[in-house]
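In the part that follows, the structures are each spelled out as structure tokens.
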Structure P
Amino acid sequence: MKAFVKQHFPEKVLNALRWILRIRPLWLMSRRERWIREEYWQFGQDQRRFLFMSIARFLHINRPISGYYFEFGCNEANTMRMAWDHFRYLFDLTYVGFDSFEGLPQITPIDRQEVWEKGKLAYSEQLFLKRLIEHGFPSTKIRTVKGFYDSSLTPALRDKLLPKKAAVIYVDCDLYASTVPVLDWIVDFLQPGTVIVFDDWYCFHGDPQRGEQLAWNEFRQRHPELRFSEFVRTNEAASFIYVGRK
């Protein structure tokens, strides 16, 4: 969702939207402003809530599926807070946020698009953790892994987090180059019932030869032994369930 908004709205419009949504009362808004707040923006939030509630019901019906909630691409903690809201009363998960906390990496040729630039979407690790704690997260349930994925997702980190598996893996990497190392690293954390979500599935105009779609298709080709079932889709995201090996 974040990627879609950044792609289709200039920064000046985004700043106006933030002001409208957070500060300006409804009675001062024009019809257009009210529609943006009450219909357009709310639709995106409802779609994401539908996604998380669908995951919660799936995990609960197929319990026990426990372990980690992994989130790759954390930004302002909005997604992880929504995950907590939908999972906290049903599951005892450990929440791990993976992010450079420096914004996007250098944009490679395959990911070039006007909306992307190095350093965009930067949000500090300290503010990220502060927002989670203020939202009610126990500090014992949160962990962050700082760094760009091609250097932070190491075998040593994998061994440190194992043998616990992942219940949910939320991939919000925006870029093909960022998604590839994530998918290669998560294999050992898969268990029957693990839900993998791609937040930016329809970026790059929905082109399956770019972005998260391309990274996923290539991953499936590299690992034909891994079986997945298609799960919930929204207007922005796609998700899959790991069902086991052939």
Structure Q
Amino acid sequence: MNLEHFLPKYLEKLLDGDRMGCREILGEALQTGTPVNIIFTDLFWPVMSEVERLYKANQIDMITEHMATRINRTLIDQLQSKLPRRDARNQKMIITCAGDEPEELGAQMCADLFESDGWEVKFIGGGVPNDEIMALVGIFQPDILFIYGTKASGAPDVRHLIDNIREVDACPHMRFMLSGGVFNRAEGLWEEIGADLFAFTAKEALKVALTDQKADLSKRSNRRNTTSNTNKVNISLVSNPINSL
């Protein structure tokens, strides 16, 4: 079912802070027989992304962004138990994110969708120190550590986390996936950071996670040794708040 004609109506109600109106439009979408996972990826996700874009472009204020995010989160929470459940894939994932509510919502949606797709997921949210993430990686031994919604200023910290986990060999088979935030805006940054996987959306993440793609660390090492000046520029760019818009 194509949900495109619901998007502008739902976004309008969302930006107005019209909780009842959003519920009514969601009800109409569900009455079409569209599976809940498609509601997540084709209604909630693009609208969430548009709210983020409007806020970063100063086209809506903080109150509007907060109301929209909270309405979305309420409806997503209500529908989470209605997601379809496929058989277990016998694969595990840890999902973490930046600490603000929009990033938490995106990461939560990813956690819900991966669980629906048969993954065992630990969703730890944002604001967790790197040493605690490393400890959980060592205990849980996930197949993927998924880091969502990193702000520009947080990119160097993500690099340190990835490098430190690899250095101590906390989980040799684990791969790193990045999505959202600065990694959606700065092309190729996820590779420079040293991640194995990148996805622009949750729907794409579900597919990418099932590939056998891994980072070529020898290539990354050579690039860092031979183009150190370029790398310094990259990090300075993502650390500048102007470039995070």
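No lab work stands behind these numbers, since they all come straight from the coordinates. For clarity, every value in this text was computed on a predicted model and none was experimentally measured.
Consider the structures P, Q: one of them gives 0.92 for Rg/Rh (Cα atoms, Kirkwood Rh), for residues 87-206 alone as calculated from the coordinates. Say which. Clearly, the read-out refers to Q.
Identify the structure, out of P, Q, from whose coordinates relative contact order in percent (Cα under 8 Å, 6 or more apart) was calculated to give 19. Derived from the structure labelled P.
For helix-only ellipticity at 222 nm (-39500 (n - 2.57) for each DSSP H run of 4 or more, over all residues; to 500), the calculated result is -16000, so let me know which of P, Q that is. Going label by label, the one that fits is Q.
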